[in-house]
Structure 1
Amino acid sequence: MFLVITGAISSGKSTLLEKLVNALSKQYRIGGLITKGQERRFFLDIKSRKKEYFSSEEDEDGERIGKYFLSRRSLDFAFSVIKESKNNDIIIVDEIGRLEKEKKGLYGAIESLLNDVKTDVKIIILVIRKDLLQELLKLFNIRPAEIWEVKHSTKDSVLSNLIECIKNEMIKIEGGRAVS
């Protein structure tokens with residue numbers, strides 16, 4: 001099952017994901033990436049809680065997007081985390097944006113994830129910026145079961161509805177595993 005979380009810049013998408021992980025991590029295996037930070041951005045490995053900043057003073061090789069520079073080191077970290085997340089019940093990739101639209105950034109890791117993971121036994125949550133949503137769904141050929149739009153005023157209700165949706169889907173998935 002694909003779920004998509006969307007919203008404008010700074011609408012609270014990553015904060016919602018952290019709350020979601022906290023609410024569900026005792027029941028389910030959750031892996032993947034959350035992108036955090038406003039001025040100094042970093043990837044957060046959900047499982048290990050390790051941070052990898054987009055860049056540091058010594059980084060020269062990488063990709064630039066707007067005011068941010070993603071070092072090759074940080075992209076390799078993100079690729080590795082996404083690859084390792086394939087064995088989890090719930091896989092989160094935050095955030096798919098302009099670099100991926102240009103088939104750069106995390107594009108290859110996301111494409112590999114989508115090709116390798118059977119969504120009838122996993123839940124993949126993708127965070128896509130609202131202004132790029134339709135283009136990226138088409139690029140990756142994703143047909144989400146649900147799209148959740150996050151706004152500051154609706155974060156809490158989206159969170160509770162999303163938790164309920166995931167729990168209901170996991171019951172179906174686990175029921176299917178028991179029958180197999």
Structure 2
Amino acid sequence: MGFSIVISSAIIFLSFFIYMTLIFPIIDNMHKTNNAIIESLKIHNEINRTSIRVYDAIADDNDRSYLILTLKNDGKNKLFNYTYFDLIITYDADINGSIMKVTEYLRYGSILAPGYWTIDIQNDTLDPNILNPNEEAQVNVRLSNNIADNATIVAVMSTDNGITTTIVKVI
């Protein structure tokens with residue numbers, strides 16, 4: 001009688017031990033999946049709250065490699081990760097008297113040099129160097145070549161979370 005109680009207890013303990021070793025990895029995976037879903041929802045929410053618009057483009061009459069884009073934050077998120085923004089401009093370039101279509105990928109920088117762009121936020125008193133909702137900014141662009149007269153430019157800007165805006169203009 002005492003031996004059967006020991007065996008029964010051992011079987012119950014082993015069953016409980018096996019159950020626990022099987023259930024803990026399942027619970028851990030459920031926890032990881034839940035965290036991934038939560039992070040995905042946060043990213044989707046941020047994307048839904050982001051909206052930008054480039055609504056004007058002006059080339060400098062004296063220096064046709066200098067372009068000014070007017071950018072507005074139409075969304076609800078503050079924008080500040082400019083290093084991760086993309087700016088791609090296709091334009092008709094005047095290269096040694098020949099007109100050629102050129103596409104440039106420009107990088108954000110603190111100094112305006114060929115192949116770079118900077119941002120200047122108008123009335124930037126609330127959060128310096130952060131484009132708040134409903135604020136406008138001047139995007140200063142230094143192209144590698146001069147823009148031809150009466151050239152069509154296509155400028156595409158993308159935020160760090162993938163929201164894009166495009167402007168097509170003859171300048």
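Of structures 1, 2, the largest value of relative contact order in percent (Cα under 8 Å, 6 or more apart) belongs to 1. Can you tell which of 1, 2 yields 15.2 when mean count of other Cβ atoms within 10 Å over residues 38-45 is derived from it? So the calculation was done on 1.
Suppose you compute mean count of other Cβ atoms within 10 Å over residues 6-13 for every structure in 1, 2: which one lands on 18.4? Label of the originating structure: 1. When FRET efficiency 1/(1 + (r/R0)^6) of positions 46 and 150 (r between Cβ atoms, R0 = 30 Å, to 0.05) is calculated for each of structures 1, 2, structure 1 gives the greatest result. For FRET efficiency 1/(1 + (r/R0)^6) of positions 14 and 158 (r between Cβ atoms, R0 = 30 Å, to 0.05), the highest value in the series 1, 2 is held by structure 1. Looking at structures 1, 2, which one was log10 I(q)/I(0) by the Debye sum over Cα atoms at q = 0.11, 0.19 Å⁻¹ calculated from, given that it came out as -0.44, -1.38? It was calculated from structure 1. For which of 1, 2 does percent of Cα pairs over 20 Å apart, for residues 78-133 alone, calculated from the coordinates, equal 20? Structure of origin is 1.
Only the coordinates and a few stated rules stand behind these numbers; no lab work does. This is a predicted model, so every value here is computed, not measured. Cβ atoms are built from the backbone, for glycine too; each structure is taken alone.
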